[in-house]
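What follows is a set of structures to go through.
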Structure P
Amino acid sequence: MNKPVKTFTTIALICAVTLAVMHWLTENRIKHNQQVYALAQLAKVLPNANETLTKQPSTALVYASHLNSDPTGFILPLTTRQGYNGAILGWLAVDLNGQVRGIRIVEHNETPGIGDVIETARSDWLNQFIQQQHGSAIFELKRDQGTFDHVSGATITTRAVTRAVGKTLANAQPVLINSTATEKRSDD
């Protein structure tokens, strides 16, 4: 091997080892910071700042909310891949009857200034879902013969979120029914 190839190979090897070591050293810290951030985002979904969260052992991403040890509801993952620019991820807080208490979008790639109306800091569009529940509304946009308003220029985004809320509420029914049955048994 000639000298430039050896030099380049040595530099590449040093860089690869350095990257691997840095990844290994920071992996746990990154995971911890992601968990702390996720819990902070979850807490923002709840209307009462004094509520606490506990992860449901039987499910991967469902959290139970409590106020003074009394159950107040659940926080459910809200996901759709039907956004204008791909996936939209968020959290949906519901009470024990399945009525929406809060909603927060935590990750999306929608167009800034148009599709970002799904951010609570930018718009109150998400508030129209508060106090809705499965069966109480048609989870489609009004222009699709549904219950909910769309935002002009962001129809695909608002349609995706509206359908995701409806789907999340429909899929949550078994969790809510099981929690109500457990509550009744513990009261007896």
Structure Q
Amino acid sequence: MVIRRARAAGAALLATTVLAAGPAHATGLTYAVTAGGSSAPGSAPFSATSTSLALGGYTCTGPTSSTGSISRGPAVVDVVSANLATSGCSGMGPATITFSGTWTMHGTSAATSASNDVVGVHLHGVTVAVNGGTVCRFTATGQLDGTFDEATQTLSINETAATSDLVAANVVGCLGVVKSGGGVPVTVSLTTPSGLYLG
């Protein structure tokens, strides 16, 4: 599925201005998006689930789920806007991990005319709070890089502390696993039945 890039010099200048004014990767490439078997402009429901989420020294084995919407049409930048919820988290003891607000998925690499591309993506606007009592507490905001596999309909994130742009703050304890100002490691694979294709 061939990416439809913004037009020539004027759009390139606009993109440069936006990136200079905001955080890195705040925008993405433009795609012709199909969801639920339709490419008609509009929105389609998005849902995704995972059986495991690892974040900041904790592993959550209760269901991790995401719900939101997909933007369809011939020139889409904000492909998915959704929330995230998880449960059953433990590691340095039991913890509650709470995501707030919505994140937006942008694409960062080319797609072809096939329906089995693995497209680079980032999730922009991620906000999370971890409460493990006196053992570990912190908040984090930022973005996560990953891939979306069209063939398996799987959104995969595998960020280490060194690569993650989800930045920790207000850290109490955490045994040195998470540090204020440092990246928060996150690993999760979310599978969606939404029939999402980027072209």
Structure R
Amino acid sequence: MPEPRPHSGLIVEVPESEAAVSHHRDALDVNARGGVPAHFTVLFPFLPPDRIDGAVLEHLTALFGAVPAFDIALTRTAWFDRHVLWLAPEDPAPFRALTALVHAAYPEFPPFAGLYADVVPHLTVGHGEQLEEMELAELYVKQHLPIRSTARAVTLMTQAAPDGPWTTAARFPLATGDETAGAAGEARATVAL
């Protein structure tokens, strides 16, 4: 059996959703308790943190810097088998495109380790907790919909130890409407490694 290793993942943070979901995520989602903000997963698992070097950071900066920022509208709640409560984006296409882009660049890391044939973009509110608690969270969160945001960056989250807390290692800006494709490639990641 392989030895457990720390993980990394790429996400799009949705800070505008925190007022509606943070209390519930803290109680109902182990990842929130581990330091992961409200988000859409772009690619998890990603490279082991000890393999993320300057060249990888530069590549991710160029990769995401060519993708235009996009609007997000969280318009409804949904469930995966009454086991996971999540918020659905009105348009999942930009999230699917980000996942396809980074997976094509790093094919040895399929989304969610290849466990799912269809990766559904979602913002998890609760996972694997008491159904009654998640149903109450759903009623509360629905009162705050729609939630609007803009995806402006992809965040690299890492762990220092297996099952340890998550920290922000880098943020990779998406292209803004004022940038051309050439200028977007010159964007710089904010790195905390």
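Nothing in this text is a laboratory measurement; each read-out follows from the coordinates by a stated rule. Worth saying up front: this structure is predicted, and the values here are computed from it rather than measured.
Quick look at the values:
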quantity	calculated
Which of P, Q, R yields 46, 29, 23 [Cα extents along the principal axes in Å, for residues 54-149 alone, calculated]	R
Comparison of P, Q, R by relative contact order in percent (Cα under 8 Å, 6 or more apart) - largest value held by	R
For Rg and Dmax of the Cα atoms in Å computed as 22.0, 83, the structure of P, Q, R it came from	P
Identity of the structure behind -8500 (criterion: helix-only ellipticity at 222 nm (-39500 (n - 2.57) for each DSSP H run of 4 or more, over all residues; to 500), calculated), options P, Q, R	R
